[in-house]
Every structure is written in C-alpha cells, then in structure tokens.
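Undergrad: In the part that follows, the structures are each spelled out as structure tokens.
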Structure P
Amino acid sequence: MAAIVPAPAGSRLFLSGNEAVARAVWEGGVRVAAAYPGTPSTEMLEEISVYPDLYAEWSVNEKVSLEVAFGASMAGARSFCAMKHVGMNVASDALMTMTLTGISGGLVIAIADDVGLSSSQNEQDSRYWGRFAHLPLLEPADSQEAYAYTLAAFELSERFQCPVILRLTTRICHVKGRVEVGNRIPHEPGGWHKDPTRWVMVPGHAKNRIPKMFERERLMRAEAETSPLNQLTEGTDRRVGFIASGPAAMHVSEAFPDAPLFKLGLSCPAPLNRLRAFAASVDAVLVVEETEPLLEEELKAAGIEVHGKDVLPTQGELSPDVLRPAVARMNGETLPVAETVAAQTVFPRPPTMCVACPHLGVYYTLSQLRNIVISGDIGCYTLGAGHPWNALDACISMGASMGMALGLDKGRGEADANKRILGVIGDSTFLHMGMQGLLDITYNKGNVTILLLDNRAVGMTGGQENPGSGRDLRGEETRRVDFPKLCEALGVKPERIRVVDPYQLPVLFKTIREEIKIEEPSVIITDKPCVLVDYYQPQKPYAVTDEKCTGCGNCLDVGCPAIHVTRRGKEVKNNGKEVDLAFVRIETAACTGCGLCLQPCAPKAIEEAMPVSPIAFLRTPQ
C-alpha cells in the first residue's frame, strides 16, 4: 500500500470524522498508531496507514494496540490508538494502570461509541472511562472539531502527562464535513528514561502514584473551567438552557437555535462552576447526553437542578425529532400534529452473508443437524442466527463462544446429556480473544467441537488483514499463523484437528457428524478466503434451467443472496399432502461460481451460465 501525498496546509477537504482524526494524527507528529478493526472506528487506522513518516499496525486485539501505543509513548514518541466502545472493555486492564504511570510522549485514545447500535452488540457510553480512569475526555461535534480536538488532545496529554480520551460516535465517525487542515509538525521522541518507580507498577510503587493521579485531576478541573473547548452560546429564549456535547449539541442547535447552549468539548472533568452559573441564568436546564445520564447525575450531586433522562430516552441518538416533543412536554406545551403520509409496507431486508461466502455452506450444514447447541461469536458468521439457517444459539462478545461452549458442556444436566456442544468462531476473532478459550477447553477436558472459520480476513469490518492472512496493514507479506499447529499447541490432539473445504457439503457434513460424536476437544478448520478479498478467484457463474426446476426450493436453504424466487406455487403429493413450491433464478452478474447451490439441487437444474459474469471477469486475474 503506497503512501499518499497529503494535501497541503490551508486545503479545505471534505472528510469524515475518522478521516479528520487521521489527518490530525499525521499533522501532530505521531510516530506509532495501532488499532483493532471495529465499526465505527475502523477507518481511522486505515486512513492513518497511508500517510508517510509513521508506523501503523493492526494489532491482534485492542488491549495489545493500547500497549503498543503506550510503549511508544514511554520511548517519548507521540502515539495513537483507536477502537470501538466494546474494545475498551478489552483494553481497560492496561488503561487503568496507565492512569497511574502517566505517559512521556503524547498518547491519544480514540473510542468510537455506536450510539443507536448500527453494528454492535450493545450501546455503551465511553464517557465513563474518563471518570473511571481519572483522565481528560474530549468530544468533537463535527469533522472540523474531530481534527482540531485530536491536535488539542496531544497538547493536553503532554502538558498533563497522561493519556487523553477522544470520544466519538457513529455520527461523527462517518458523516463528512469541510475541514481546513494544516502542516505536519514533526515530533522527535524524547527517548526512554529508566525509572522503575514509575514504570514498574508493583504495589509499593503504584500506591505512591495514586496521589499524583488525584493532583492531576485537580489541575484538570481547573483547566476545564477556563478551556476554550467549552463554549457558551447565548440565546434569546431563556425558558430552557441546554447542556450538551458531541453530536447531541448539534441536534440541540438545530432544534432550538434561539436557546442558550453550553457546549462541552472538554467534558471530563466537567466545569461545574461554569455550569452552575449557566443554570442560574436560565429558567430551566436540560442536559442532553447520549446515552447515559452521567453529567446529569454529576450536576444533581453538585446541587444543580437539571432535567435529563426524566424527559429524554436513555438509548439511541437524540435527534431534533426526539428533542422537540420532549422539551414541549417539559414546558407543558402541545406540539401541533404534523401531517403524516401513510408508510408503505416494504419487504424486510435483514443483513445476510455475501454471495458465495464460505460461511454459507457451514450454516447450511449446521441447520441440517439436530440435537446440538451452537455457541457463536462476533463476526460475519453471527448472521448464521438469521434466516434461512437459524443455526446459532448464543453470541455475546469477542471470543466468548469458547468459554460458553465449555460452560454449556460442564453445566448440562440429564435433560441435555445427549446434546452435542459446538462452538463457531472466525480466524481473526480466534486470534483476538479465542485462543485462551480453546486452551481452557483442552486443559479442562471439555467435550466440545470448535468450528474455526478461517476466511483470511476481518470480514465484518471490511476485509482487513490479520495474523491469519499473511499480510500486514500495508498489504506486505508477513508470517501467517498456521492454525492446525496453533490448535495442537493449545492442547488439541493432532487427529482431532480437521481441515475441510466449506464448499464441499458432503465432506463438511460428514466431518462435523464425526467430530461431535467424539467425547473430547476437536477442531474443524474451514480454509477458503472471504469473497471480498483481492485474491479470491471466482469461477464461471451458474444459472437455473427453467425446464428442469421443480420448485423444490432446496437451493434456497443455502442462503445465497444471488438466488431469487421468481414464482411460488403448491403441489399435492400422492399421499394427499400439499407442499409449497418455489421456482428460482440465479443472478448471474453476482454469482461467482462457488457451486454450493448445485449440491442440494435434486433435479440438477443448475448449470454453468454463459457468458462469465461481469463481476467474475473483472475480479479474475488476467
């Protein structure tokens, strides 16, 4: 991946929040940047990686990414790491001690909250990490602020010798706006300085750092009271004054342009004295925060009377459509009923796997099995819980499929004695947090079969590289993990490690049936790449011969989105039973010729189509 030539200083660029952060990281003289992919944070490191004069890596998980950034900081270099909100749960072990050691070179941690759950298993409020770790936290409200606040965060980090959290949300990360950029200012590392009392956090050293942490917090509170990042906009309608940060502040400005607004850019620690004075200047105060009532409770604890979650929802974005009726109720007003247009019924379009995805055959096979419990994980394969497979029974967090599977095995009673326990995990997720779980299974003699779906990509977030792909962030070749050897090293017997082609349904079905009957740990590894990576090689597409199609619908059970129902019907069998028929066609422009649909097709109605699909032709190496 070749480095770009950055736009010159003074340029006005149209950037997303993620792109704006990346530009500021480069301008700020960062030497090391690390992350693990996760929506909505992924593009930050992808953009950073194409800038010159810095090192960027995909780490195996968020904890490692933060430790890499911290190590660079100890050497006196400016460093940066990024993650989504659930990633900080993984990284928090390191974070909670860094707050005691402090830093040397500036360290900024960008945490992207998925407000509204567009692509996450929960909706966390990462502002709590600022309070929990006693660290400053900045909240930009648009792309220009994402750029400016990142630069400000490095300055604060070095001035107060601590990490600084940059809290973004999906709306900031992905919405684009105009950003005026500047020059890169090189930052030469100050060098490593040996000091065990600071960097070696044994209890005797750590207890002496705690007073320093609280002294830093006291100084930060004074900083918050005068910081230009916290801005007051006077308004003419003083019935309700608003306190907000990030995109919530933009929603307030749109919904109530004439109201006073105290916009927090440096939201932790909160400037309580300024907020108390603001509250005294208006008739009532509404704290608008996504998502938890964190600041609301702080202000109430400080004796400041405010409204918040008593009128606002505790989940999702607080858009103008949410704010206007809430404030009307607060003021005892009734909003006029807007004319509505009857909504048309739209055919539901739930997320599904890609055409020819190597996971399709896996879930088709699992859907045919009975008397099994399937413990799932985070990734594209989580979609196996949906139609038509319905072949995933649990999923909570990265790597949890392993521990849950072992717990299901050890916790089962007589009613489940004959059930087979199977865990499903992807290659990147296995390397992220699954290896320890497999070790726990083998160490504790679990009766569990693991399906390790190796598609050589972090598929859910866009096909990023990982140690299983054999290429690094810049696309350069590196050491590739040998999954069979790794599983053997984690305690699985060599004869219980099977590698299969997920497109060969009979072999896959037979292998799974054999392994779940073995009462000891076993691993089945599928070994075909994600269809979206550049080295995937499509074959000739297929088409349905209408004269041969009997409408059995078996091919639909594979779940490939290239197969479409053209008409439905019914047929009465000899036994008098009525069955549903579904006649289909294959979208040849999308088909990549994986051959999955051929195998369950009883009448052999699916045959090679001519010519080769445009997509297949364009993606096949010429």
Structure Q
Amino acid sequence: MKLILLISIIAIYFNFSAQNAIQLDGLNDIVTVNYPGILGDNPRTVEAWIKTSSNYNPNTGGVQGVISDWGTFTNSNRSTFNVLFNNAIRFEVNGNGVNGTIPVNDGNWHHVAMVYDPLATLKVSLYVDGILDVAGNLTIPVNTLSTYVRIGQRVDGLHFFNGKIDEYRLWSVALTQAQIIANKDKELCHLNDPNLKLYYTFNQGVASGINTGQTIVHDWSPNQKDGTLTNVQLTGSSSNWVTGQVLNPGFSSSNSILSSCGTYTSSLDNQVYSTSGVYTVNGLNQAGCDSIQTLNLTVVPTYITSFTAASCGSYVWSQNGQSYSNTGIYFDTLTAQNGCDSILKLDLTITPISSNVLHVFSCDAYTWAQTGNTYMDSGTYSDTLSSISGCDSVIVLLLDIYPQVSTDLTVTSCDSYYWSSTNMNYTNSGNYSVVLSSMFGCDSTVILHLTLNQSDTTNQLLASCFPITWQEAGIVMDQSGIFTHAFSNVNGCDSIVQIDFLLNTLTASVTLDETTGTLSTVPLGAIYTLISCENNSELVTWNSPNFDLPDNGVYAVVVNQNGCVDTSDCVTFSSANLTNQKEDFLRISPNPCQDALLIHLLNGDIHAFYVFDTKGACLIQEVFGSAVKDCSVSTKELLPGIYFLQVNGVVIKFMKE
C-alpha cells in the first residue's frame, strides 16, 4: 500500500461565477470600455443576451434603450445597437437606421445580434434568437469615428438600457447566420480568434448579493480590454450582478495556490515543475475548451527512511499498526514541520503458513469435530497446529449456515408480471408467496409484493405552415396525417402519444389592372403588405386584398394568413398617366418636406386628409367642419422617411427629411 502524498492544495480561487449577468437600472448604469470599437466602414458584429420588460417604443411613450454604442454624435459617425420602434432591435449610425420587427421586451431572455457587411447587397442584418428578423440598407454611408465603447448608454450620455445583459461579444467580421446559431447558446470555447475584439461573460460576483468590490468586468478576448462598472450599486437585484442566461459551458479560468513535494505535474499541459514560482498554464478542460490557470507553486523536498523485516504468515508494523500478509514494499507517511511528508519504507518478507481449508454447509447450526465447538452463524473459523518449519499450520473452516427464513420481494411492473418462481403471469397488484427448497434442504418462503402500473395514451392536434420534425420521436411530419410514438411515462410504462397533424399551405398571387392601377391579391381574408421589388422595402400593410398602387414601379404582396406567410410574384405597373391624374387632381409641396406639407386640391373640396406610414398606421388625420381647397400638414413630429397622404380617396407619396 503506497501512502505518498505529493500535492497539498492550499486554496483555489475561481475568477468568475457561472451563469451570471449584469442588471442595469435604466437610470445611469453603464459599462465603460477603453476600446475605440470598429471604425470607418469596416465589417462588424455585435451580439448579446438581453432580458427586459421596459417600453422603448417612442410611438407608445417609450424611450430607446441602448445595448452598446461607440463613435461620435454626428451623421454617419455612430455605431449604435439599441431597442427602439415596436420594442425591436435597431442598428443606426446617427441620421438613419434599420429597424427590426420582433419585440424583445417580453421579460424573457433573447439572443440579439447586429451584423454590418459593407460588401453585401443588404449590408445590415438583425437577428433575434438566431432568426433573421430584418435585412436592409442604410440611406447614408457608415463612417464610424473613434470614441470608446460603452454598454448600456448612447455616446451622448442619454438613453440608458433597463434590463439584464449577458455574454456581450464584439467581432471585427460579419458573422453568418450559421455562425451566430452555432455559438449563441454556449460560452465561447477558444479565446484566440483575432477577430474577437471584446468578450464579456459577466460571470462575476454573487447574484443579487453584496458585490461592492466587483467593479471591473473582465474581457476574455485577445485584446484584454477590461470594462468598468459606472454608477452600478452592486447590491440588491436592480443594479448588480444577477443570475444570467443558462448557457452551455465553454472556456474556464482559475487561480491556484499549490504546495508540492519534490515536483509538480500540471494536469492541463503535463508540464513538470521542480522549482517554486508563479506560472501561467494554458491547456484544455474536460470539454476540450481553453483553460487558463494562474499557478502559485511552492515546491518543498521530501525524505525517505527504509526498514527491513521478516515474519511468518503476517506482520504488524508498529509504525502504523497495519497487518501485512504478503511479501512486498510498504510505505507510511509522517508530516514534517516544513509541511511536506517524510516517507517510511518497509521492505517485508513473509514466510507463508501452510493451511487446510474446509468448506461446510449446514442448516441452523454446526459442531466442528476439530475443536468441539458448535457454531450458529456463518463465518470463517480456524485452528492452529505447530509445524516443523517453525511457522504454524492453520486449519480454516469456511462455514455457511442456512436458516429457514422468509424473504420479502417488492416488484413494480407495467400492465403484467411473470414470476419465474411460480411460473405464473400476474395481471393484478397484490401479495403472492412461494416455498422454495435449497440444495441443502433448508426451506425458505418468498413473499412477492407486486405493484402493477398501467400504460396511457395521449391524442394531440397540431397545425403548421411547414413540415415539422418531432424531435423526441425522430419523425418528420411533412404531410397531413396521424403520427404515433411510444414514450415512457412517470411510472416507467409506455405512454403512447398520437399527433393528428394538419399541414397548411399558402400560395400568394396578384393581378394588376393597368387601367386603374388596382392590385388584387388572393387568398382573401388575410393581412397584405405591399413591397417594392426594386429595393425589397415594405411600403404599406393593408387588410383588404385590393390596393390602388401609389406610383409606377415593380411590386409584390406579402400575404399573412393564419400564421402562414407567402410572397407573390412581382408585377410591373407602368401606366404613364397615373401620376398625371394625381397631379391634375392634387398637388403637394415641398416634397421632400421638413416641418410642413402644403396641400392644394385643383378639383373639388378638401373635407379631410390622412397621413399613413409604410406599415399602414394612420399617424395624422384632420376632418374639416367646412370644405377647403388648400391646407397645411404639420410634419415636425414625423421621423425622417417615406409616408403616404390620402385626400378624397387619392393616395400620394411624400418624404420627410
């Protein structure tokens, strides 16, 4: 038995706590970073996990919440990733932006990502939970200037984020959707990618505890640009380190203070250290990811003292009180004052004692003629005889006593149980018994306590626009029908699940009346969105299948019905006199406008006018008590963009600068 203690672990301090996040209060909490961000028109990707329930939509009284920002507060010179219209994510450069459509303020964790690729046709892509929400282009160039990155606030000191942020990453490349999906649900495994410019796991502090000393946010990217918490209270749950999104673990880091005798071999890189010192050890953890260990090592010497002994049959070493029955080398360990063990070595020779083994089986009791003793219990008994070799000869009795006993057997099964002892199949729970005889004639009674659980069946109805893979069953449902799979229920019995699957299909088509400019769409009873095939932009959303086109161009219609979406083929409207008819009836100026839009009706009177955005929402309306031919629309409150004016059933497009 080898008792050498080689390593003494004095203390291990881990650099971070698993699965934490930072909670910003939306008032003045931010993370400042000594890094200028991605500058100019270079590609970039910002991704993070966020959790918020605040209202950021300015159309419903909200104020934008900035996830991260850098640059200067002038047109084209910012790189802002925020939550704004419709409480969806947005990328803007001060002067223009691309808006998402999926709300992310439902109080659940969402992975959000912004990708800017200057070489792509659609340069800006916004992703929510790995799904492409929107891809589009800015109307002004991107030229980000140098101002340090901040998390949770815009560069002008406004629009704080109210919620949790976890796993923030800044890349100097445009990640693909596949790359985003591959890494969104786990911490990064390897940290040597030169395109990774900032990486904050926020796995620090004690969730919702007292963390007043935890003000530095460690950057795990090759840049090593640690962030600083500013104005964060670091107590409670509204401005502190808190529980974050549950992610699959990746890399690991630790500080270790170790004391070793003689040498120390690192488990990370198998490096052998023979001198004291502070070492940085890089290797892979059990998951195959980067592991970084700061090793504060003290190496102290060890001492060995040898002893020699010989004995018959066995030997008791007085040093440790242990009995040894085999020849060999044995060790004992003494603790020295220097904290390192002193090793005692025993070189032992055992001369075997001859023995005779007698194995006996008996019922209830047995009297051994060798000693005249009667034994009631199974066991090993011995008698010693002196031999001429000087070492005793031993007779060993291996005794098995078989009492006549009763045994309880508890069994739980599904639907029925076959008991081989009685050769019977039982279909009801209950208690059953059988008497068995052993090979030695000692009878025993076995009582079976049987519990039978039943299987169950579940029917479900499911409808979808697309084929669905039933992951648990490994079944692809690509047509309407009934699909069945057997699982195990809570009692361990079969649970039959039957899904009645309905596959809905949707095909959108349009027809164009060139004379009237009316676009008719099927199917009926849906929500219709008019899009431009020339720039893939959404123009207006309507509930009617018929729509009068506002201008010449190439159009298509996106149909949304019962959760299914399809886009029609593009059609070209080139009626030369459509615009002339509108101008002969209705004139507006200036277009584009800034603070006001003047309306002049050539034929008839104006009783009311309406202003719609490209989603079909009515933003401005006015009804006159008496008819007029000229009026003015205040556009001060409108954001820069494209809008539609409707007067007496005529729709004309204008732009706000």
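A short reminder: the numbers here are calculations on the coordinates, not readings from a lab. Owing to the predicted nature of the structure, the values given are computational and were not obtained by experimental measurement. Cβ atoms are built from the backbone, for glycine too; each structure is taken alone.
Undergrad: Using log10 I(q)/I(0) by the Debye sum over Cα atoms at q = 0.13, 0.16 Å⁻¹, for residues 206-557 alone as the calculated read-out, with -0.97, -1.16 as its value, let me know the right label among P, Q.
TA: Details: P: -0.97, -1.16; Q: -1.11, -1.31.
This value belongs to structure P.
Undergrad: Let me ask something else. Match the computed value 25.4 of mean count of other Cβ atoms within 10 Å over residues 38-45 to one of the structures P, Q, and report its label. Spell out each step's value before the answer.
TA: Values: P: 25.4; Q: 18.8.
The value was obtained from structure P.
Undergrad: Can you say which of P, Q returns -9500 when helix-only ellipticity at 222 nm (-39500 (n - 2.57) for each DSSP H run of 4 or more, over all residues; to 500) is computed? List each step's numbers first, then the result.
TA: Values: P: -9500; Q: -500.
Source structure: P.
Undergrad: For which of P, Q does Rg/Rh (Cα atoms, Kirkwood Rh), calculated from the coordinates, equal 1.02?
TA: Details: P: 1.02; Q: 1.20.
Among P, Q, the structure yielding 1.02 for Rg/Rh (Cα atoms, Kirkwood Rh) is P.
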